[in-house]
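**Q** Listed below are the structures to be examined.
Where a number appears in this text, it was derived from the coordinates with a stated rule and is not lab data. Predicted model, so just to flag it, every value in this text is computed and none were measured.
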Structure P
Amino acid sequence: MRPSRTKSKNILLGVCSSAACFKALTLASALVKKGHAVKTVLSPSAAKLISPQLFGAVTKNEAFSEQFNPSLVSGDGHISLSDWADFYVIAPATANTIGKLASGICDNLLLTLAVSRRGALFIAPAMESRMWQNGFVGENVSKLKKSGVKFIGPVTGRLASGSTGPGRMSEAEDIIKKLPL
C-alpha cells in the first residue's frame, strides 16, 4: 500500500453567482471524498442561485453567506474561517469578484475572507468570453497574479449563453490537480 502524499487539508471554498456554481458542489464533494475538510462561503447572490444547505450536506459543515453570521461571533468573528483554512479556493469566480479583490473591496463575507486569508488563494474564473477578454478584467487578473494569487483556468468550451470560447470554469478534477494537496 502506497503512503498518502500529504495530510488532510482544511479548505475554504468560495462560490460566486455564476451559472457554473453547480460545479462548485462537484468540487466540494470531490475534495471531501479525498479526505479533506471543506467549509463553504457563498456570495449573497450565489446563495440565491444554489442553496447553501446543499454544500452543508456534501461537506458536513455549515455553509455561510452572510457577513455577520451568528455562528461566526466567537474569536475573530467573521474572519475566523480564514484562520481555519490551509488555503482558499474561489470557484467559480466572477468578473465582479475578481475586480473587487483586485481593489481590496470587502463588501461580503467571501471577499472579506479572501482579503484576510493567511494561506494561498486559488481562483477558478467563470464568465462569458467577452468579459474574460475585457481589458479591465485582464488588468485585475494581472494585479492579483502579481500579488501571488494563482489562477486555474478558465478553459475554452461551451458557455452559459450557448456560445463557445474562453471563460468556462475548469472541471473539478482539473482544479484539484492544481491545489497543494
Structure Q
Amino acid sequence: MKLTSLSIPDLKVIEPQIFNDDRGYFFESFNQEKFNKLLDLDYKFVQDNQSMSTRGVIRGLHYQREPFSQGKLVRVLSGEVYDVALDIRKNSQNFGQWQGIYLSEKNKKQLWIPPGFAHGFVVTSDEAVLAYKVTKYFSKKHEGVIKYDDDFLSITWPENKFKKISSKDSLGISFEKFKTL
C-alpha cells in the first residue's frame, strides 16, 4: 500500500497494491493490522456503509458531533466522485480548510478522513457506488450538515449542470453558524 498525505496532513490517500493479469485484477481493499500500522493509528471500524448516487448528486457536508465523531475510510466501487473533507476541529491549525480529491473505480484510491471532519461528494460519472468504513456508529441526534456551497468555504466543486441535492442537505447551516456551536 502507498500512503500520501494531502495539504491537510491528517487526510491520507491510500493506494492499494494491485495485482493484474489476463483474468483481471486482485487487491486487498482493507486489512485492519496494515491500516493501523501504515497510519500509526489504533482505530477500529464498527460499521460499513454503501451508497449509490447518480450524476450531479451532491451529498454533504455531513458530520457527527462528539462523542460520535466518525473517522471514515472512503472508496468508490463504481463510477467517479469528487470527494471533499472539511476540517471542523476547532483547535486545528487547518480549521475551516477543505481538501478535494477524485476517487474512482479506475484509480482505486481510498481517502482516510479522521474524526473531526465534515464530508461530502458530488458524482461526476453517470452513477457512482461508494463504500466507506466508519469508526463510530451513526447517531441521528449528533448529526449535522454544513452547506456544501457556503460562501466562506469557497469549495471549488466541479462544474455541475445536473445538480441534485436532498432537502436535508440544502438546509445545511453556514460555516459561520457552525463556528458558534
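**Q** Which structure, out of P, Q, was semi-axes √(5λ) of the Cα gyration tensor in Å, for residues 18-105 alone derived from, given a value of 26, 20, 13?
**A** Derived from Q, not from the others.
**Q** Looking at structures P, Q, which one was helix-only ellipticity at 222 nm (-39500 (n - 2.57) for each DSSP H run of 4 or more, over all residues; to 500) calculated from, given that it came out as -10000? Don't skip to the answer; put the middle values down first.
**A** Working: P: -10000; Q: -2000.
Going through each structure in turn, the value belongs to P.
**Q** Another question about this same structure. Out of P, Q, which has the highest value for relative contact order in percent (Cα under 8 Å, 6 or more apart)? Write out the running numbers ahead of the final one.
**A** On the way: P: 23; Q: 29.
Once relative contact order in percent (Cα under 8 Å, 6 or more apart) is tallied for P, Q, the winner is Q.
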